[in-house]
Structure 1
């Protein structure tokens with residue numbers, strides 16, 4: 001157990017947080033699985049249009065690790081298989097017959113679960129389509145079942161803009177969460193770590209009563225809630241080591257899987273952002289069309305950016321897209337006008353969010369509760385300037401400017417020495433947000449990680 005009070009970082013106060021009331025959505029008429037959202041996966045189809053499927057039926061598998069299966073969230077028939085550029089597999093759309101027929105993987109009593117060893121647990125998770133919830137570091141991709149992680153980490157806090165509250169969405173999941181913890185403890189020779197918000201006075205019972213886990217408490221501005229930052233301070237990842245991470249709700253779904261014996265598609269998704277009449281939480285399943293969650297009448301702005309995940313590190317999706325496998329937040333923010341402002345840098349900037357001292361808004365925003373943020377980057381790309389601000393928003397012993405330069409030079413030894421293997425795009429997202437040169441640190445980081453993985 002430890003307490004970590006982080007000072008570095010920056011909170012972006014965006015209007016439109018989700019109201020803490022859960023609406024239960026009716027079963028969708030169709031649902032989709034999107035292979036392109038799983039990093040590092042080379043999909044091999046197991047179905048064709050017109051095939052009948054059940055909840056938990058295998059749709060595709062990874063060519064490299066065929067034991068990792070990706071399954072259907074609904075029962076019905078395969079309606080469409082949509083491809084993108086170079087025939088990349090984009091969507092597998094299933095027409096829901098509303099019969100909820102299931103592929104039952106097993107039936108386990110509490111005594112059976114206590115006797116299960118690591119091999120049996122892995123076999124069940126792989127067969128039941130639950131394995132993709134487990135993400136490994138380095139490289140932030142689906143874990144290899146053959147690996148033995150040094151430790152397993154779960155973050156019970158999220159400091160990103162408009163983030164879903166883990167304590168709220170975990171209400172009523174106490175038994176399942178504990179079952180998931182018990183199962184994960186058997187998959188590592190190390191410890192299972194749970195990070196919580198030090199300033200929170202009302203933890204979810206699932207977190208408060210969790211047993212067999214090392215609890216740690218963090219406070220500070222974003223990115224204090226990022227799992228990568230927490231790992232760095234608890235027990236940093238070193239070269240040659242592998243650790244696994246899970247989101248709390250995913251861990252609870254794994255516990256529910258072992259309690260009920262079939263694939264769990266349930267999701268609680270926060271719908272948030274200033275472009276909505278009212279933010280809300282919705283209980284649904286993964287693969288539900290976004291249009292079911294947010295009708296056009298609920299959107300107040302004309303041109304809107306829809307983001308699966310938070311506004312710093314999420315991915316842009318279309319309103320006709322589907323609920324992601326991993327994300328529990330969909331953000332709606334205005335695109336903003338594309339016209340340049342006359343004498344832009346000479347304006348006082350009373351309503352322009354800014355981390356630097358360029359505008360008066362830097363000081364006014366400190367007192368304001370929240371503000372409307374759009375997608376404008378306020379200028380074009382320019383020569384890279386080492387301003388010294390990047391280190392102030394990354395609460396890790398890592399030098400982002402030197403790391404970026406080592407990536408551009410394809411210097412693997414220096415990249416690893418500067419800590420690239422500890423990082424994911426979300427950890428350096430604030431560096432991109434405050435960058436005066438409009439440098440995309442996330443893109444650079446992924447380029448470096450891909451290069452290291454390719455070169456071995």
Structure 2
């Protein structure tokens with residue numbers, strides 16, 4: 001690379017993108033609108049800064065004289081003022097995953113969806129690793145794609161978690177296997193309409209051909225229809241937790257002489273195959289069984305023998321912050337689902353709880369609707385402890401639905417102590433906020449780890 005490339009956003013993904021460009025011999029304009037940024041401290045992330053120019057504050061057209069492309073960090077809304085400056089200058093905007101894809105030499109498996117992405121990505125990576133020793137797991141899971149792409153080879157597989165923010169600015173991004181797990185309302189403060197959000201999620205397939213695969217949730221009417229539409233040129237592979245499929249992967253109840261079971265099956269060409277039972281998995285909840293079916297389907301699309309797929313599934317344990325069991329204290333089980341950042345994800349966590357639940361909710365306002373979430377409380381949630389900027393809105397929604405067992409806490413630490421004081425033997429305490437973390441914490445990981453610290457200190 002010889003042109004100067006602008007990288008917008010000096011966070012984790014921005015720094016990784018800048019390093020990749022410089023490793024390839026390119027020059028970088030690293031831009032961040034935050035004027036309080038410590039530039040000297042930022043430079044400490046780079047071994048050599050001779051190819052690096054850092055700019056903060058307002059972006060002017062004159063700053064872009066030698067810039068050919070802008071790589072934008074996923075956390076930056078495309079509606080911010082400096083993006084208009086880029087548009088007026090005619091500079092293409094790429095996501096970090098679009099940049100990294102330019103140097104991908106192996107096979108790419110990419111996963112998106114509103115919920116379940118991280119668990120499915122991690123499990124799919126474990127499945128791939130059973131056959132492909134050079135397996136990289138990257139993307140929205142916490143490892144920037146630009147950190148791994150230069151190490152890929154013709155024999156490697158990259159399993160990539162992709163968010164709607166990352167998919168907004170792709171051009172020739174082309175996975176061999178893609179998956180869209182589900183689509184429910186989320187990030188509407190950024191994408192504005194469901195139609196736009198759906199289109200961005202479905203764009204993961206935009207460059208796929210008939211030689212590729214797209215794994216889809218048959219129970220999601222949007223995705224079921226999409227898989228049969230001309231817009232999906234890849235071969236659609238379906239999974240379902242609600243019905244037996246004539247072709248695809250599904251859950252089915254069956255009995256033997258001892259007891260009843262819930263099994264994962266697949267049917268191909270009219271022939272049914274029992275793959276494994278869900279109680280062989282170390283993850284709980286129907287949504288996680290759906291995640292497992294999606295991962296199994298992707299393994300099959302990559303020609304991995306079934307005995308290796310099921311071996312990986314049996315070995316897999318829950319990902320941190322995804323209905324993660326923390327501890328049992330005085331007969332009360334504590335679960336960390338800090339990644340439950342929208343109502344649909346939080347509903348799944350409530351349904352997965354093995355007993356009456358005291359729930360911690362609330363956080364950053366993404367303009368979500370909480371009605372469906374609150375409706376699941378009946379008969380399951382004993383108390384709701386609210387924190388964060390959405391607590392008044394959620395409390396109001398609870399009143400509208402006749403749920404009155406609501407308490408406020410000023411901090412997460414206080415919320416944990418309140419839950420412990422109200423919990424009885426056999427209860428569960430669940431952090432699944434249905435909101436993002438950015439009002440009180442840098443990210444959901446910090447929120448989850450603090451929750452675990454506070455539970456450990458009880």
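List of remarks:
- Structure responsible for 18, with relative contact order in percent (Cα under 8 Å, 6 or more apart) calculated and labels 1, 2 on offer: 1
- Once volume of the Cα convex hull per residue in Å³ is computed for every structure in 1, 2, the highest value turns out to be that of 2.
- Given 4.5 for distance in nm of label points 7 Å out along Cα→Cβ at positions 310 and 398, calculated: source structure among 1, 2: 2
- Test item: helix-only ellipticity at 222 nm (-39500 (n - 2.57) for each DSSP H run of 4 or more, over all residues; to 500) calculated as -9000, pick one of 1, 2: 2
- Comparison of 1, 2 by mean count of other Cβ atoms within 10 Å over residues 198-205 - largest value held by: 2
- Origin of the value 16.9, 52, where Rg and Dmax of the Cα atoms in Å, for residues 262-381 alone was derived from one of 1, 2: 2
- Here Rg/Rh (Cα atoms, Kirkwood Rh), for residues 94-205 alone is compared for structures 1, 2. The highest value is that of 1.
Read-outs: derived from the displayed coordinates by stated rules, not from any lab. Only a predicted model underlies this, so the values are computations on that prediction, with no experimental measurement involved. Cβ atoms are built from the backbone, for glycine too; each structure is taken alone.
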